[in-house]
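Trainee: Okay, got some structures for you below.
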Structure I
Amino acid sequence: MAPELDVKKTHVALTYKHGSPLISCRFDLSGKFVFFGAQDFRVWRWEVGTDKKVELKGHDSWVRGIALHPGGEDLLTAGFDGRVIWWPVKGEKVTAKRTLEAHQGWARAVAISPDGARLATVGNDLLVKIWSMTDGKLVRQMAGHKRHVYQVAFHPDGKQLATGDLMGNLFHWEVDTGKLVRQLSIAALHKYDKGFGADIGGFRDMRFSRDGKVLACAGITNVTNAFAGVGNPLVELWDWETGKQRVQHSAKAKIKGVAWGVALHPEGFLIGAAGGSDGGHLLFWKGAQKEEFHHVKLPDTARDMDLSPDGMSVVTAHYDGQLRIHKLTEKA
């Protein structure tokens, strides 16, 4: 009998040591593989529970954006080299199916529409671009952001798109027309540091709930040193229909770091992964409670996370070059 979900029993069940510091990670739809980006300018596929690792060679810089096609056969990666690359999920040797020179400067994030027909990308050229998944052609591009665009997410209805930038500005777009529907400000996700003359913050992750009623946004707040990135991890939940904040989630211990990843669990709670000068952390929140109901200290700084398709595990990517699979259950 399989263990039942119990987040207060969360533990590291598997570890895979890659070597080069990790930047990003995503489960495939079967949960069999984890795809991850590293500072070696490569994307890799790890077969969970084994030592099998396959290289996906095609980027010339770090890869922060990874998106899985809803059909389960393909994935897309977005790199700081400006490229977006199509890959097959399976196969003993994985080679690129298509490469787009998508953005001038960094391509920071990529998302695929729920029907699998389109993809959206954002980057340092301040543009939001929508492409055809069928032939890779540009469908339309939208301008409006004044600073680097960090994140993008399709609404579950496939007709709406959310993008977030360095300044904490959230744009709501109409997918079929490219019309800007509204602009919201999540002020807590941005600060201008007068001492260093620099802006810091922005959307480090962005996820819709399955019903599309809530948008979760992750980043850093209360910044005291922009150069060193010293601040507190923050996750905000926004009501998509009203455009109003529902709750602002933080950590009881006021840990230093960035909320690099967030996931809305089907059982109604929220998971955040944070990393920074205070190490790595998994934080669990529920409802309108601002502070976490459970907190797991991780062995090393976390830089991304993803929830498994069955909702029973979380994978985290770490600066020490390791992937860690955390079971949200009691130890078997």
Structure II
Amino acid sequence: MNDKRLLNALNLKENDHRPIWIMRQAGRYLPEYRKVREKYSFREVSETPELAAEVTLQPLKRFEFDASIIFADIITPLKAMNINFDFNPGPIIENPINNPKQIDALPDKFYEVAPEVQASLKLVKSELKSQQTLIGFGGAPWTLAAYLIQGKGQKDFPAIRRFASEYPESLQSLLTKLSDLSIQYFKEQFESGAEVIQIFDSWAGLLSIKDWQTWIQPHLLHIVSTLKASNIPVILFLQNANHLVEYYCELPISGIGVDWRVDLSKLQSNVKDHIAVQGNLDPAILLAGPEVTKKYAINLLNSIDPNGHIMNLGHGILPNTPIESVHALIEVIKNER
């Protein structure tokens, strides 16, 4: 048995207890993170390897997590396409795409996608314990395109849905370029120390099944098949996309992460022979304190086979989460031994 519990879970092998990590585990609920942010902006932290490594490692100094996810943003690789952006507080694209000529002008070859992320990964890797797994990540092509065309985060992202109907060939061209960018970005992360890649398809739930098959499936299939050929494990994370989960599970992925709206027990029963499941405690439960957190965590664990299960939340941890709730959640996992 490998001593890396996360990798064991993704390979559907037994563990002494199921692995745990938390999305946004390096973040605003930690006072040490807030202290760093008093001095530096989000962008300064994410693009300065020493600072990114520092905040990536902060939660591992407090908690017995089995994995560390590098501190960056899903739109980070867009710099390689000459896209200017900032954060206020979420991503803001300087010149959103609104016509095909802008897509034609985007490069499709990249020397290096994000060298600062590579440097951050190497720094973090050198500090991890032998049983801890380093996770790299990025956004799926549709999710990246949603930001590029809308210009910022917005409910339902109407701009990309309009663009899809008005300029379908150009949108396919954009998604192809983003797929190629993502493959290179993920390979660079793997070569710099990441052992698993988590792909966030945060806005896939906007689409019907038919539209998903048009705009997402071929590009994600290309990405994950290419990564699998290089023996790079992939976890796909979805939110608010219950109607699409079964289709994602047809892709050659190692793990599927879902939000709290999905019946994880039912999902596991459908995929347990070939895909690990990740999640999916509602992050709001942790706001109720450690005892309530323990209760709901135990209920979730009792409904899920520990083999092939990675404990996580159904979305990123909320900024006002009590530290004690995180300790309680980890205690429940460790007591499974």
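Just so it is clear, none of the values below were taken in a lab; they were calculated from the coordinates. The structure displayed is predicted, hence computed values, not measured ones. Cβ atoms are built from the backbone, for glycine too; each structure is taken alone.
Trainee: Comparing distance in nm of label points 7 Å out along Cα→Cβ at positions 69 and 293 across I, II, which is largest?
Mentor: Structure I comes out on top.
Trainee: Same structure again: Mean count of other Cβ atoms within 10 Å over residues 149-156 was computed and gave 23.8; which structure, I, II, did it come from?
Mentor: I
Trainee: For structures I, II, calculate distance in nm of label points 7 Å out along Cα→Cβ at positions 101 and 285 and state which one comes out highest.
Mentor: II
Trainee: Further question on the same structure: Once FRET efficiency 1/(1 + (r/R0)^6) of positions 133 and 253 (r between Cβ atoms, R0 = 41 Å, to 0.05) is calculated for every structure in I, II, which label goes with the largest value?
Mentor: Result for FRET efficiency 1/(1 + (r/R0)^6) of positions 133 and 253 (r between Cβ atoms, R0 = 41 Å, to 0.05) over I, II: largest is II.
Trainee: One of I, II was used to calculate distance in nm of label points 7 Å out along Cα→Cβ at positions 189 and 213, giving 2.1; which?
Mentor: Source structure: I.
Trainee: Have a look at I, II and say which one yields 22 for relative contact order in percent (Cα under 8 Å, 6 or more apart), as calculated.
Mentor: II
Trainee: Right, next: Can you tell which of I, II yields 2.5 when distance in nm of label points 7 Å out along Cα→Cβ at positions 205 and 221 is derived from it?
Mentor: Traced to structure II.
Trainee: Another question, if that's okay. Out of I, II, choose the structure whose coordinates give helix-only ellipticity at 222 nm (-39500 (n - 2.57) for each DSSP H run of 4 or more, over all residues; to 500) equal to -13000 when calculated.
Mentor: II
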